[in-house]
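Colleague: Below are structures written as structure tokens.
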Structure I
Amino acid sequence: MKIGLVGYPGSGKSTVFGALTGIPVETGYGADKEHVGSVKVPDPRVDRLAELYSPKKKIYAEITFTDLRGGHSGELDRQALNAMRQVDALCQVLRAFPDPTGEPGDPLGELAGLETETLLADLEVVEQRVERLRKDRSNPGELALLERVETALGEEKPVRSLELSDEERRMLAGYSLLTAKPLLLVLNVAEDAVAEGAPAELAAEAERRGLGLVVLSAAVEMDIAQMDPDDQREFVEALGLAEPAVHRFIRGAFELIDLISMLTAGPDECRAWPIPRGTPAPRAAGKIHSDIERGFIRAEVVPWQELVERGSEAKCKEAGVLRVEGKDYVIADGDVVHFRFNV
């Protein structure tokens, strides 16, 4: 999954990207390059399973972040908006610290600004398609859906706020509508405000819109990322935080796109496999290898807590907590799975 970082000039989105990925990037109003980096999703379940199996490798789920270029002219120009269409989800960095001239940040204004620009960009796409469909009447179902979307956009309602069936979401997927993409907000604050949390007004607005919200100080997080683990803990505690904000950010991003982790465990590796919530067992097997999906027979499933507590799959079988599931089983978050297949 690819998440695009977007923000108005001076918001600090490139600094946030650097803090997340550890990749040094050019920052400032003149910077206009796209950067890509992957980050691991902290997962204590993988660590606990690794204590049990002592595997050769531990592999965590990963998310790819893209520091999207464009928007250097004081607004999110067409280049920036087009770049946003290429990612699976969006993360808007909001400035909550004074700029070099002393001008305070306006997070609510930036949030409203992005929504307005993305609504207008989506409306342009939908109106053009609706006009074509009305002329040729080739797909009345698609036309009816797009007319509904067009009405919502005209009423300043993002597509993500609409109740859509899975089939309707699939129909819209090809349009890469910006307001249909999940959106996570990152409030980039000054160092002395990092433990204060989000202002009540912004938190309420994020909740009203159904958006995730994480508070961090990108400059501070950049320093933390370069420390060894012991120094990290001491510094984070001195700031009054339970953990680096980057960890909360990554988990928030993972939840934003509604992913869960399927786990596999053994002496070779303990691994978290990110899959969309609601994935049936055969399709989840395909995440590991297409042959396993093609030749799927059954899935042997045990919740990770049960496996860790009882110490082995054999003991889980004896206790009746290891289940044999078929093609209709939907993988749950934290399931440790062993697939049986025949090709």
Structure II
Amino acid sequence: MYKLRTYICSWLLCLFAYAQAQTLSENARISLITCTPGEELYARYGHTAIRVYDEANEMDITLNYGIFDFNTDHFYWKFVKGETWYELGAAPTWWFMQEYEAGDRPVYEQGLNLTAEQREALWQALETNYQPQNRKYLYNFVFDNCATRPYVLLKRVLGDTIISDYTGNTGVTYRRFIRHYTGALSWENAGINLLFGPRADLPMNNEQRLFLPEELMMFLQHAHLSDGTSVVSESSIGAFAAPQTPWYASWPLGLVLYFVLICLISLYDRKRQRWSWGVEVAVGIPYLLLLIIVTFLTFFSCHPLVGFGWRLLIIPFTHLCARLIYIIR
């Protein structure tokens, strides 16, 4: 959700701020930052961070749980297995905002309605999490990510049940929920659907929806405590724009073209009375690799939604239907 950049300088600045501000001043403010999606697949879901602003201590930093390092040993192998270690990063707010401004990605902010004691407790919790021995955690896209971690901290600090009037995507399945951010007609969504199994078709309820930044933002916007106190004091928010895939670059068109191509090959085979086995090899090998990948991810990875589903049959079913032109005479 937020890729590792050159954070050495920003970390040094933040460590200096930490040393100068062990305790927040009375007028300090803590807010939730929600970043809108980017073009890259990993950025399609947005990002969540926490901003700590304390003018008296000359501090304005943003902390987020979305830092990962491509240079980690065997990074891609670990990523495939779902064993990617993320960590809590800290940077001056202007530095954090710079990438989003450069990418023309709006950033929304919600001031948290916290007492001085609650702000200090949240700050101390962040400081503790930022210690080298606590900074890293095993990332999980659905259950433990950049959005769920701030929410868990906030609940702990408030010490009360957070009640929200925002129903949003309650009852919507994980598959459909994620499809909204990847684009229903995109090839990325087609690939995700092939990898996802039956667990992705379970409906989400209550806090299960909060693994995506936009949903967390809207949930807190309409949230209050048991005594009626609003969780958010002031805010500047907006909706995420759903990605649009042009029809000529959509996976349904690709599937139709594939069907037509196999139909033409089948007609040609029928005319010459000979089966083109090379077509089956060209299609079968990639499909076999796909099945091997799904099998591996299902039994040997930590990805929670991967599994065997009926959508894996779309490719062979389409191929078989096109081949019926040759088979049925």
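Values quoted throughout were computed directly from the atomic coordinates according to the rules given, and no laboratory measurement underlies them. No experiment lies behind these values; they were computed from the predicted model shown. Cβ atoms are built from the backbone, for glycine too; each structure is taken alone.
Colleague: Where does the value 2.9 come from, among I, II, when distance in nm of label points 7 Å out along Cα→Cβ at positions 231 and 311 is the thing being computed?
Modeller: Source structure for this number: II.
Colleague: Here is a follow-up. If distance in nm of label points 7 Å out along Cα→Cβ at positions 23 and 239 is computed to be 2.2, which of I, II is the source?
Modeller: Computed on structure I.
Colleague: Moving on to the next point. Among I, II, considering only mean count of other Cβ atoms within 10 Å over residues 183-190, which has the greatest calculated value?
Modeller: Largest calculated value belongs to I.
Colleague: Taking volume of the Cα convex hull per residue in Å³ for each of I, II, which is largest?
Modeller: With respect to volume of the Cα convex hull per residue in Å³, the highest-scoring structure among I, II is I.
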